Structure 1
Amino acid sequence: MARLTEAIKHLLIINVLFFVATSLYGDQMYEWFALHFPKNDSFQIWQIVTHMFMHGGLMHIGFNMFALWMFGSPVEQSLGKNRFLFLYFSAGLGAMLFQLGYYYFNFLLPFPS
């Protein structure tokens, strides 16, 4: 079994800390750190990054952290820490673009009558 790499260890810790804080403070954590649409009054620039660490429940974080634990270290060892972190955050930013696109096309575009 591959040794847990430093970047993976830190990402696991950050994700779990966000999850525990969300379990304790609930809606306030979602208000501050989950991704809101930029036209929403709740949108803050840091949500572009912090949304990557928010999870919707125990199964959500469980499967995500299992995948990160299972596949993260071998990928990081193959790519190197910096390239792995670039890939990790690029994937999170890509997910953000898809989510904002979904919001835009489903809630803001006027539908023809």
Structure 2
Amino acid sequence: MDTPKVYESEYRFCLILWEHEPIKSGELVKLCKERLGWKPTTTYTVIKRLSERGILKNENTVVTSLVSKDAVQAAEIDDLVERTFEGSLPAFIAAFTRHRKLSCDEIDQVQQMIDRFREEG
């Protein structure tokens, strides 16, 4: 199953949901007002829209996610690499590292990931 697209404002909402779930919709409304400056109607509209798209469920006023943060992030990266770099992960990494210096620790972490993929492959 493909991960449904989550847009920027929806993603900021989902960050709050993932942090607090399961959560009563009324409490979610309060958090969205505090953190995002949203009116209650905006929050309820987003809950309804994300529910219709299969990203969350709202049962008996308790909201829980149906799609994980990792799945949403992975889908977004896949889309970015496909659209912008013609599906080339090396081209994406080259562009990323041209504009952002990696620390020695980050380089070590990336190398460990590459080594694990080689071992599994």
Structure 3
Amino acid sequence: MGAPVVHFEVLGQDGGKLQTFYSELFDWKINADNPMKYGLVEAQGGKGIGGGVGAGGDAPNHVTFYVEVDDLQAYLDRLERMGGKTVVPVTEIPNMVTFALFADPEGNTVGLVKSE
């Protein structure tokens, strides 16, 4: 079985504004009650996937999807052999997530998250 897409992310300069926009547009309940003010979006009615909406800091505005894999570094090594590039190396946010970002051969950024 292939690796599943498990999370999406919409980031921009004004996280609160984006959270309000997407919450009102799609009737999403967005919970940003955390130190990073990262708005978590749950899957809707058992359909789709959850995600996040927030501020991207110094990063440019972007939309990213995340694929769950068992070994982040092994996938980074593999994709680099295939012409991709690591954008963010394996990074752990304690008690939240371990992730990495890469650019595909056309420059699209895709995320990887470690399976639990």
Computing mean projected area of the Cα convex hull in nm², for residues 11-66 alone gives 3.7 for which of 1, 2, 3?
1
Computed 8.0 for mean projected area of the Cα convex hull in nm² - originating structure among 1, 2, 3
3
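FYI, it's all coordinate maths here, none of it is from the lab. Remember, it's a predicted structure, so these values are computed and weren't measured experimentally.
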